[in-house]
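Enquirer: Input: structures, listed below.
Nothing in this text is a laboratory measurement; each read-out follows from the coordinates by a stated rule. Please read these numbers as outputs of a predicted model, since none were measured by experiment. Cβ atoms are built from the backbone, for glycine too; each structure is taken alone.
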Structure I
Amino acid sequence: MTDRKYWLETMLQIVDPVLKNLSQEKLKEKMPVASSKERVKYSYLEAFGRSLSGIAPWLELNSKDADLTDSEKEKLEEYSQMARDSIRAAVDPDSADYMVFNDQIRQPLVDTAFLAQAIIRAPQELWHKLDSSTKENLVRALKSSRQIKPYYCNWLLFSAVVEAALAFMGEDYDSVRIDYALREHQNWYLGDGVYGDGPEFHFDYYNSFVIQPMMLDIIKVMQDKDSEIAEMEAKIITRARRYGEILEKMIAPDGTYPPLGRSITYRFGVFQLLSQLALINQLPASLNPAQVRTALTAVIKKVMSAKNMFDQEGWLTIGLYGKQPDLGEEYINTGSLYLASEVFMPLGLDNNSEFWSTPAEDWSAKKIWSGENAQADHSL
């Protein structure tokens, strides 16, 4: 089996229960929620927004002249329609699966942002091909999240990416929310490719879960609309590339990686930024696309080899390597776990890309721990 086929089958195994049930307005009926009672109603948007954000680059290939197998093209058409049906079901007030986009508890802002990020990543498939009623309901849903005040940390970017999506849609948007989020994160930059999560440093993976991927997506939309934001692009990409190097070096020869910090139950979503850099052809010069693919394949296979990663109905369970409920913080629930899908972003590149077409190559740690000569690592 090729790496691409393995990645595709694994991604669809993860997101299929979410999209298939939501597209039929059966998500709330079918999805089990391991969560405190007060958070159950938010879990559905968590599962949907995060799944869609990860799968979006692949879905966008449906609007391109992509080099894909006939089998993959069929799946792509099927899941693209399923994704649009899911958006309709999520934002239609008359739907059985209508979701919560604003509330006294602030969680809906987070996953409205992941939904917005998905739209930015697949504009043709997830915006332009929507019917007019669904577009209106989606815009209304995004705007309704404005009543939620973000925490003074990476959450500023949740508000910002929602506004960036509205800007892309041609809707009125709040440029201050975007500018403020980006500028505060520049103030929180700590050096060597790492930002603080707010004014303080936390040794976790939030630079990859949220901070740097969302900044890259915001810049993508706003660079042609705001010259001051455009001026930030080079610096943001340079720092992202350095953090991508760091992430790649964290992958051990056996495909494991350090279980550091909070939200580790997002599993291989830890490597979202590295995957995104591969997708947008911004990997640092020190990393060949083939070694990144091979490294991430090793990670995916290691994580997927665990028993009890899924329940009997195919839904993700809380854990990093299998079912490990005590690894989940109080805010973690079944829906949260679908941030794992973010690792699959390079599926948005077709078979002709260097990422998929070049032979497998050992990654940094595997080279070094096998005794192979290797280049020294350097700080930014």
Structure II
Amino acid sequence: LLAAVLNHVLDQVEEPLGSLAVKLKDSLYVDNCVASVDSVSELEHFRTETQRILKTAKFDLRGWKNYFLPEIEETIQDSSGAVEEKEVSVLGLTWDREEDTLSCEMIRTEIEGEPITKRKILSVAHQLFDPIVFTCPITLIPKLLLQECWKLGISWDSKLPEDVINKFKKWKDELHELKFLKIPRRLSNLDLNESSLTLHTFCDASKLAYATCIFLRAEKEGKVTCQLIQARSRIAPLKGISIPRMELLACNIGARLANSVKKDLNLVDIESFFWSDSMDALHWIKKEGPWMTFVSNRVNEIRRLSEAYEWKFVPGTQNPADLPSRGCSVKTLLKKQWYEGPPWLRDSRDKWPDFELSPNDNI
């Protein structure tokens, strides 16, 4: 009902505030507004006009929090009277307003004296809320442990094997270090409206799982930034399938996620690159069949969501999707800095992997 009322109010707004109402509508999640602007003046305008728009329906848009800047703090005050905090919660993530970074909120992991069961593993794993999924190499570990328990036929509240318990405890004991895992809130410190933008989707698979991760590359006047937008990982089906087919599944979810990201960021026409280290998967995508049903269905969807020429080969050692397809500890993820993308993405295009697979090539 709340969403319906808000949508109705915002749909009635006419120009010149129509575009601002659309932005506000896209920024609302239940009764929270999370928006981004490019300047102090735009922030002041957005705050003033959105409050005026919602006031017509008796909604009080208040409790404003913004990135710490002296010129902002002097002109925009929190009308709620709340004490200014360095860290605030934003849709389940912790936003450090001084560093302008996002991190996962710490979760309760004390389990001393409690039996370690499938139910307990699931409970602890689901306390980690990460809508961007930049921690998916970490959260893959308990999923793999749960699958191992399923294979052993263990019920929800039965005692687990010692090796599974030890793996879970080791994973759980490192979770406190998540406070050091932070990503920039902004996709780039460059002006995206004046930058050359490209979207890069990496896909990879192992015998355990398959994954994809998407990066936005921005270039302006010789300066380049690269930042993770979204990632996904899926564990392998209980009924095992071949690695080439797992790689194709990774390409499939990569194409889906890239399509979703383009729509959400209003970048439908952005130049896109899809990277895989699987020659088999690239061969299926680029060459006409006939293929078996499993391959054919996924290739058809990939081709519907992307163009065959957009798919490129990347060496496995340079593929950032390798990490979420295998899983890792918090310490390893902190060392890898994988959310910044591979180093070569900051180089000029002539230094990118340049192996091309032709539709006529045989492998």
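Enquirer: Name the one structure among I, II that semi-axes √(5λ) of the Cα gyration tensor in Å, for residues 6-173 alone of 44, 19, 13 was derived from.
Expert: Numbers: I: 25, 19, 15; II: 44, 19, 13.
Derived from the structure labelled II.
Enquirer: Once relative contact order in percent (Cα under 8 Å, 6 or more apart) is calculated for every structure in I, II, which label goes with the largest value?
Expert: Values: I: 22; II: 15.
Between I, II, the highest calculated value is found for I.
Enquirer: Between I, II, which one scores greatest on FRET efficiency 1/(1 + (r/R0)^6) of positions 46 and 126 (r between Cβ atoms, R0 = 41 Å, to 0.05)?
Expert: Details: I: 1.00; II: 0.75.
Ranking I, II on FRET efficiency 1/(1 + (r/R0)^6) of positions 46 and 126 (r between Cβ atoms, R0 = 41 Å, to 0.05), first place is I.
Enquirer: Of the structures labelled I, II, which one yields 28 when percent of Cα pairs over 38 Å apart is computed from its coordinates?
Expert: On the way: I: 11; II: 28.
Structure II accounts for this read-out.
Enquirer: Of structures I, II, which gives -11000 when helix-only ellipticity at 222 nm (-39500 (n - 2.57) for each DSSP H run of 4 or more, over all residues; to 500) is computed from the coordinates?
Expert: Working: I: -16000; II: -11000.
Among I, II, the structure yielding -11000 for helix-only ellipticity at 222 nm (-39500 (n - 2.57) for each DSSP H run of 4 or more, over all residues; to 500) is II.
Enquirer: Which structure, out of I, II, was distance in nm of label points 7 Å out along Cα→Cβ at positions 94 and 118 derived from, given a value of 2.3?
Expert: Structure of origin is I.
Enquirer: To which of I, II does the computed value 17.4 (mean count of other Cβ atoms within 10 Å over residues 190-197) belong?
Expert: Details: I: 17.4; II: 13.9.
Checking each candidate, the match is I.
Enquirer: Starting from the value 3.8: which structure in I, II was distance in nm of label points 7 Å out along Cα→Cβ at positions 86 and 342 calculated from? List each step's numbers first, then the result.
Expert: Details: I: 1.7; II: 3.8.
Source structure for this number: II.
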